[in-house]
Structure I
Amino acid sequence: MTVTGVQLQEYLAGLDYPVSREDLVRWGQENGASTEMLQTLRALPAEEFGSPAELSEALNTLA
């Protein structure tokens, strides 16, 4: 199963931006994210995201 950007966006709803990649991974760990989802978060190309749109763009580059 591949994790989609939409799934991640739904899972990460409620985060305050800007958010770092490290914070995204920590949020996922604390909220029971799957190993695949955590790997996807760790693979994000940017260190920080200023908005959900920026995060979505980064997720699209991984697809």
Structure II
Amino acid sequence: MARANARKFTIRAAVEHAFAHQKPRYGLFIRTIGLARAEAKLTLANIAYNMGRLIFHERRHAMG
């Protein structure tokens, strides 16, 4: 059981880090009517987060 939890922990840590970053920055508080709207809001927040990460890595790569 401990080994199974350890495997799950590494995945959860990566995902929860992204959501923790999105909450204050993008106002990620999903209070919508319908699953489709909630999914759209979450998708847009994920796209914005990923674009920010891409810019960060591109700048870091360009600096050397």
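Using the calculated result -16000 for helix-only ellipticity at 222 nm (-39500 (n - 2.57) for each DSSP H run of 4 or more, over all residues; to 500), pick out the matching structure from I, II. All intermediate terms of the calculation are to be shown ahead of the outcome.
Details: I: -16000; II: -30000.
Matching structure: I.
Assuming -0.71, -1.01 is log10 I(q)/I(0) by the Debye sum over Cα atoms at q = 0.16, 0.25 Å⁻¹ as calculated from a single structure, say which of I, II it is.
Working: I: -0.41, -1.13; II: -0.71, -1.01.
This figure was derived from II.
Every number here is computed from the coordinates shown, using simple stated rules; none is lab data. Everything quoted here is computed from the prediction, not taken from an experiment.
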